[in-house]
1. Among the shown structures 1, 2, from which was the value 51, 26, 25 of Cα extents along the principal axes in Å calculated?
2. From which structure (1, 2) was volume of the Cα convex hull per residue in Å³, for residues 18-81 alone calculated, if the value obtained is 100?
3. Quick check: 3.4 is what I get for distance in nm of label points 7 Å out along Cα→Cβ at positions 2 and 98, calculated from one of 1, 2. Which structure matches?
4. Have a look at 1, 2 and say which one yields -15000 for helix-only ellipticity at 222 nm (-39500 (n - 2.57) for each DSSP H run of 4 or more, over all residues; to 500), as calculated.
5. One of 1, 2 was used to compute distance in nm of label points 7 Å out along Cα→Cβ at positions 50 and 74, and the result was 1.2. Which label is that?
6. Looking at distance in nm of label points 7 Å out along Cα→Cβ at positions 58 and 106, point out which structure of 1, 2 has the largest value.
7. Comparing relative contact order in percent (Cα under 8 Å, 6 or more apart) across 1, 2, which is largest?
8. From which structure (1, 2) was FRET efficiency 1/(1 + (r/R0)^6) of positions 66 and 90 (r between Cβ atoms, R0 = 30 Å, to 0.05) calculated, if the value obtained is 0.35?
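Nothing in this text is a laboratory measurement; each read-out follows from the coordinates by a stated rule. Everything numeric here is computed off the predicted structure, so don't read it as measured data. Cβ atoms are built from the backbone, for glycine too; each structure is taken alone.
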Structure 1
Amino acid sequence: MPKVTVDICSDPISIDRSADLAGTSLGAMVVFVGYVRDATDGRVVTGLRYEAYDELAQGQMHEIGLEAAGRHDADILIVHRTGSLVPGEISVLVAAAAPHRRAAFDACEYCIETLKQSAAIWKKETFTDGDSTWVNHP
């Protein structure tokens with residue numbers, strides 16, 4: 001039975017968390033690490049603020065993980081950070097471990113793409129001129 005672990009946290013994310021998926025039946029692990037960029041559309045970013053509707057977002061993340069796990073026979077880890085972050089910090093970690101590499105790649109890609117499209121997590125970018133804007137905020 002595939003394992004799905006999700007977390008929303010305000011503390012820094014370590015890629016070492018992906019080690020939780022290691023196991024002898026797994027032949028491949030794919031890890032996606034999303035970092036805060038220092039520029040968007042030619043504008044210098046000084047920081048981001050992530051906010052989430054925690055209970056809803058965790059449920060959505062779990063559903064995304066379950067779907068990927070079922071489709072690809074993979075163990076899934078999805079961790080997203082909230083609060084204020086600066087360029088270079090990790091904002092999201094997705095790991096997929098499966099018996100074969102293609103399944104691990106596909107599961108990881110499905111998770112990050114679906115997470116960015118549908119989870120109740122919102123990003124506010126702040127720029128050097130003091131302007132800020134919400135990205136994909138309802």
Structure 2
Amino acid sequence: MSELILALLTWIVGETGLAMPPPPPVVLQSEEQLRERATGRTDVEDFLALYSRDTGIVYLRNDWNHADLRTRAALLHELVHHVQAFNGVPMRCIAEGERQAYDLTLKWLREQGAEDPYAVLNTNEFTIILRSMCPEG
């Protein structure tokens with residue numbers, strides 16, 4: 001997995017121009033544990049991954065599959081948050097970082113040959129907009 005993480009981080013840094021962080025630790029957990037860790041995130045039906053800014057750890061669901069495009073995309077998404085945190089990207093709230101993470105994930109999926117990257121992520125543009133909004137709007 002470390003080679004994949006390094007490749008994804010390199011791609012993210014190439015796309016954003018941000019500095020390369022050291023690879024984060026990765027911990028596998030059950031979906032229930034991920035939900036507990038993501039307090040208040042009831043908008044996600046199928047938790048695959050989570051990044052903790054407090055610990056700098058990427059948490060992946062314990063059935064994470066290297067061969068599955070969707071789970072690799074989930075890892076990339078969380079690595080975007082790791083790069084954002086390492087670089088101190090200014091945000092009014094944590095949700096603001098979702099826009100960049102989704103945009104990069106969608107671009108990466110297209111580069112991987114996904115005809116409908118939204119379908120791979122089981123989401124749509126409206127949901128991404130909602131997830132990217134700070135509570136005050």
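1. Traced to structure 1.
2. So the calculation was done on 2.
3. 2
4. 2
5. Value 1.2 for distance in nm of label points 7 Å out along Cα→Cβ at positions 50 and 74 corresponds to 2 out of 1, 2.
6. 1
7. 1
8. Matching structure: 2.
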